[in-house]
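Engineer: Next come the structures, one after another.
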Structure 1
Amino acid sequence: MFLTDDVTVCQTYSSYLKLWNAGCVSGIAHLHFTNVDAPFDIPDETTVTIWYDTDGDEDLEEIDSGTMADLECTYWELGLLPSGEVRRLQIDLQPEWEEGTFLGFDTVFGLVQDLDGCFSDTEQSYSYLTHDCAEGTIGFWKNWDKHNTYTQTEIEDWLDLIDGSSDWLGPIDVDGMEAMLTQASGGTMEEKFLGHYLAQRLNLESGRQGWATTHDITGISGYSYLIPGPAPDPVPDAATATEIITAIESKYGDSPNYGEFETMKDVCDKLNSLEI
């Protein structure tokens, strides 16, 4: 399927597949998209067109077209897939994105092999597109084994570096990383912060983002919490990633409250999405 880094806006990306009924019983082929993972309104800004050879004549007919937001969880009955035959399927995606965003989703194929709906089988494929190679959100790192930008060994080497330099992020392997990033989606504010902070540290250790790059955090609510000592006048409008990480680490052991965890979470989230 789609595994594409740094897509171009308005360009169409096509995936060409062949559906093969390897069984001895003819069936009806089905298709749907699920598990869409994207920030902001990206599913609304991605046009999807589905083409399929419904009658086996080698010509593709348009099945449906719309945004990913509209088509997610829609089931299409593609038509009869006779025993032993192969039919072509094409899925076109056209992104209309800003920089620093991504789209991930699963494509699920089904085959119902008799009229009563028995003997069904499914196959699932993962797709991932990103506009900017420096972006590295929670979704990017949580799905590392689906887009395979990095190996498990590489990621665990970076996790070892993080373990040795962070009080917030203790010893952790890839399984622990996935668990922490999953907790960040619906856990406490501290768990949300830890997930976004882990993603930011991985972005820095992997070289996706630079330690010396400057970022303006003054637009984030509560930003002064991360300015050491009395707030200067005027407040500096930029800090390096190193300075931001140092400030976050300095808060370990201070028992941050809900709002302070939220500020640190928001800073890391904006850094991961390349919004600051």
Structure 2
Amino acid sequence: MTQQQRPHSMTTIRDVWLKALPQFPRVGAGDDLAALTLASLVHAAVSLQPDDVLVYAQKVVSKAEGRRIDLRKITPSPRALELAQTVRKDARLVELILRESRRIVRTAPDVLITEHRLGLIMANAGIDQSNVAAERDGEFALLLPEDPDASAAQLREQLGRRSGVRPAVIISDSFGRPWRLGTTGVAIGCAGFPALRDLRGRPDLFGRRLRVTQVGCADQVAAAAALLMGQSDEGQPVVLLRGLRPDEPYQPAAALLRPASGDLFR
């Protein structure tokens, strides 16, 4: 993108680039993500700038926060045992999904869609077993962070204290979408960045006032970063984005959740 100020836009766009941070180590419980990030930036010969955005894969945040669960320690409830027969999943995994969920949205063989306690509608309450542990280490599952917005805010503050620069932080997870095949990056945590831009009332190119347009900026950044993060064995969980200068008020990722009153499919 070339440097420009779009008409009626509050976001300045320069040349935008993304870079996956190199030599980022495998993360375990209690690891200091801010310190690991700054070390990786040194390897990349990159210094943080105030308008930078750091996008973290949810898995490294969850691992650092000790959200890895040993399935051998989970006893399924009768409800989990029954539901496991329908969805054809490990009953211990189903038990974890139920614990992390407000309600079940849809079930089918190999499919369990729930409303996570954070309000996210997602498969398996966001619980994953890929890239969590080697098979020789046992059976483990990884839960989402307790509060992804708080995790993003804490990371931002830690980076600011140690580097003198507070970049925006987005925590990204991979979501499937209704009526669309394939997963894409979605922001589940956000700090120092406008997660949602409300363009209602602004004119389009021909002066027509926009009536319903809202832009999920944090989701757009998460999806762009996912191109570099990958979905399998790439091992690139942190991506630096540079070139956006949003002037709108900062919002957490929770601002992206559609309220139940506006959900036509609930």
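Just so it is clear, none of the values below were taken in a lab; they were calculated from the coordinates. Quick caveat: nothing in here was measured; it's all calculated off a predicted structure.
Engineer: Using relative contact order in percent (Cα under 8 Å, 6 or more apart) for the comparison, can you identify which of 1, 2 gives the largest number?
Structural biologist: Biggest value here belongs to 2.
Engineer: Let me ask something additional. Work out the source of 44, 19, 15 here, i.e. which of 1, 2 gives that when semi-axes √(5λ) of the Cα gyration tensor in Å is computed.
Structural biologist: 1
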